[in-house]
Structure P
Amino acid sequence: MSSLQGIFVPTIAPYDASGRLNESELRRIVNWLIEKGVSGLYPNGSLGEFIRLSYEERRRVVNIIAEETRGRVPILAGAAEANLDLTLEMCGHCLDLGCVAVSITGPYYYNVSQEAIESYFRKLAEHSPIDIVIYNIPMFSNEISVPVLKRLALDCPRIIGTKDSSKDLTRFMHIIHEIKSQRPDFACLIGWEELLVPSMFMGGDGGTLSTTGVAPEVMMKIYETAKAGRWDEAREMQYQILDVFQAMITAPNFPEGFRAGYEIRGFNVGHARFPTSPEEDTKIAEMHNRVACLLAEFGFAEAAKACAASNSASQSTTGVSSISQVDIERIVEEAVARFRQTH
């Protein structure tokens, strides 16, 4: 059995009006996610804009989450730094805080050879005081080839798994086939929402999926249903959540789309640490309204209210009467009834 299983939620970095980390809101998000039954937490990933935080802020994020979690769920912390020494320093920091493992990407910014990548991870495995999950995300860092990953997995006990965000299911299947057959405890986590059910059907152990922070109830239901082998039901829910994910992931200025999702669910997360153009602001507002209405279909009352408010605003400009509280309650009741009937 793999040492890491389930859905680890990439935590967002909420900011206050001044653009600083909003520590109290991060703590509120952590408690909410744990109450919703998530498997674990994943700070300092792409969703958490780790690359836009200072080194001290990244350390602080893990501190806050570890303090608030208090051992209730495991923490898989992002520890990818720009050089070997800083990465090892962050590994030690995460160990001291009680994290179960760290996630480390391939080297970023500079293009390096597969030989250099393998050497880098071997040095990390030799000196890291904490277990390592190798994070493959070729859109942002050097890709780690399957042969390199296989050699590292079979030679280095400290490397306990991989997170793959390549969107390549064939690659993921080869990892499972070539590594798990020889090392069953090696964790294979998918990092792309659209592939959760297919990856689990082929033997994956779960994932680190950003949509779980917006709709933990749905994503955990998909995972538990797939784990139980109810594939028809899991497949149906996988298709239901696709539109929500697509609306958020394709919004301008990632991760603004997911920030909108958090706001719809009742959190004040602020804007991403990168400016947007007026045209992008308009697209983000349109996406916000679409995501609110999509989430309302799952029976989330706060999303139904946001959807109704956006519809009311658009209707008022055309002289159509606004939606009432009775309408909102009806929308929620009907959505909940449909979700329960089908699942």
Structure Q
Amino acid sequence: MSNEGYLTDAATRHQVHVQRYAGGTLKKLAKFITRAISTAKARVAGGLSLYGSKRYERQIQALQGDLATIYGDMKGQAILDLTEFGSYETEFNMTLMGKVVKTVVQLNTPVPAQIAAAALADPMDLEVGKGRQRISIAGALDEFGTKKSAEIISQIRVGSALGETSDQIARRLTPLGVKQKDQAAALVNTMTNHIASTARVEVLKDNDDILKGMRRIATLDSRTTLFCMSIDQTIIPLDGPKPPYHWRCRTTIIPVLKDKFAREIPGSTRPSIGPDGVEQVSSKTSYGEWLARQPASFQQDVLGPARYELFSKGQLSIDRFVDDNGKTLTLEQLKQREPMAFERAGMS
């Protein structure tokens, strides 16, 4: 098998490391969220004066200042960790490239610190609801801190306006901490994948003369989005849209070498997680091919009943479920585009 099999295997296995690193970063950031909630509870326990009074507003402003400091420190910790991670990813990708090119090729070696800085500055371009969000890591962290501070203050104001006791207001804040940690997980996973992808692309761009482009590799399991299912194994240019494509995106990329520079490597596999657990499949297997081999019940869980019928009986491939911009098509839009598939599936 070609070097791409080896790269697919290495990249999918490395994604496990990326996710574990994100988990470690989350544990650090979760401590700041805990501190924010504890600080708010302490302020409430200290006794907020009459709701709507000048003294009350001064106390609220003081708490806002405390929260701004805490979430600001959280941002600083995240930037520090992601900068270190960006440098590591640069070195990893240089090592990976070195294993798949012929020995006569002298790779250009970028400066890890510069790559890390570029990854932090490069904005993420994410699908959000019916639109897209383009935001830098620093901007995402600022937005997170601002919104989470506002949520805490809002709950205190609501409780105060209702005349609740300090204990009752404190109980309002406890589930808020749990919610914020879950949202922080989405933020950290997305930022970490962005750093990993950007570092890889920057390494590839420094060696673009030996490359055809890059191949997108999705995760073979039930949590992958329709868009990422549809682009699995597709090749795009080095300046094409790189992952993450949405919040919590786990799709990765691998280089596609020009034939004369590629070194042949023995066959390899990629991991998948189906109804029977982890299974190794050929690295050339696309998401659609893998899903087609899974039990009907699993396909229904992944696609939903209607899309399952279109996929299994209507002979509609995964990539037809999204438009050219990666938006998931509604069933009505699908019916307008693919009437024959609906007829084949008995859904006309």
Structure R
Amino acid sequence: MPLRLIVAESQKPESEVRKIQFTGGSTYIVSLPKKWVNEHGLSPKDQVRIEWRPSGALRVIPEASAVTRRREVSIELDSVPDEMLLDHLIAAYLSGNQSIRISSNSGFSRGHMKTFRTFVKSTRGIEIANESETELEMISLMNPAEMPLYSSLNRMYLLISSQIRDAVEVILGGDSKILEDSEERESEIDALRLLLERQVGQILESASIESNLGTSRWEAAEISKVVRTLERMGDHSFAICQITKEHEIPSGLSTQKLPLSVVQIWQSAIKLLISNFKRRRISEIHQAKSMLISARKQLEEYEQELMSSRIEINDALYLDRVSESMRRICAYSINMAEVLLNIQAHRESIEVSF
């Protein structure tokens, strides 16, 4: 039966300096630290994998290890304010814990249980495994490698794009019922954001997860910026849906006139950007960024004109809020284009000796 090692939060990676030795007339060797060998349950003649990283560094992976590692955290509910409980749970989730143990000397109130359910609904792969009057354990059932980063990014993009497309359809006279699930889509965007941030953290910490997901640590750090950018786009697409459901829509709006005319520009630009996470076409990133900068400028000028227009105040407020959200969505998309340029530059760079 394999050993199980619970990784403590305070445990930090260690390093040692060791001399290269020359043996057998043609072989260079470096001995492995005894503590490292013991912690991984290795024995003489066990095999380890040596990976040569792009930076030139070597990585030693204990493939024959009999040790199963798991990260877990404990939360003492009596020391956490009720209004901060969800924040602590999300922090534990983002930290990559496979087990979250919650204890309370006085038991769990209905409010606590509601917060637990909200947390489970707001994440991916978390379930309540064990529960008693004073203790509760949540575990993660999802393997980080089961959901590739780029698939989740693409899902976030599709949700945001569909929110905006449906809002425009309603603005142009479509049935408002198609926006009834806008809150569910917003919740899914938030859940995907948490999942991606959790995965990025695990990539930064675990060499095996980095290899399984096929994303370097440097690129994962850049992707985390894109994740936050998409989440903010989702906030504004949801805001457009909400104001469209709750307020009377001005007459005479068209996709040929501002502010709706920029929607098609944004959709074309963001599609180019999303596709370039996998392919390498710098010209498309340049094109998308130029389109978005132009669209943002058009909306800025449109909002200035609204301030001096003579249309009804309610109509002006509605149009200004839609324009502002679309302008911010374009601005966030410009940020995404810049991150993509960073990623492409890193992919194309090489290390040289001098």
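Points to keep in mind about this one:
- Computing helix-only ellipticity at 222 nm (-39500 (n - 2.57) for each DSSP H run of 4 or more, over all residues; to 500) across structures P, Q, R gives -20000 for structure Q.
- Label whose coordinates, when distance in nm of label points 7 Å out along Cα→Cβ at positions 221 and 237 is calculated, return 0.7 (choices P, Q, R): P
- Read-out distance in nm of label points 7 Å out along Cα→Cβ at positions 173 and 229, computed value 4.3, structure in P, Q, R: Q
- Read-out distance in nm of label points 7 Å out along Cα→Cβ at positions 53 and 205, computed value 2.3, structure in P, Q, R: P
- With volume of the Cα convex hull per residue in Å³ derived as 158, matching label from P, Q, R: Q
Only the coordinates and a few stated rules stand behind these numbers; no lab work does. Please read these numbers as outputs of a predicted model, since none were measured by experiment. Cβ atoms are built from the backbone, for glycine too; each structure is taken alone.
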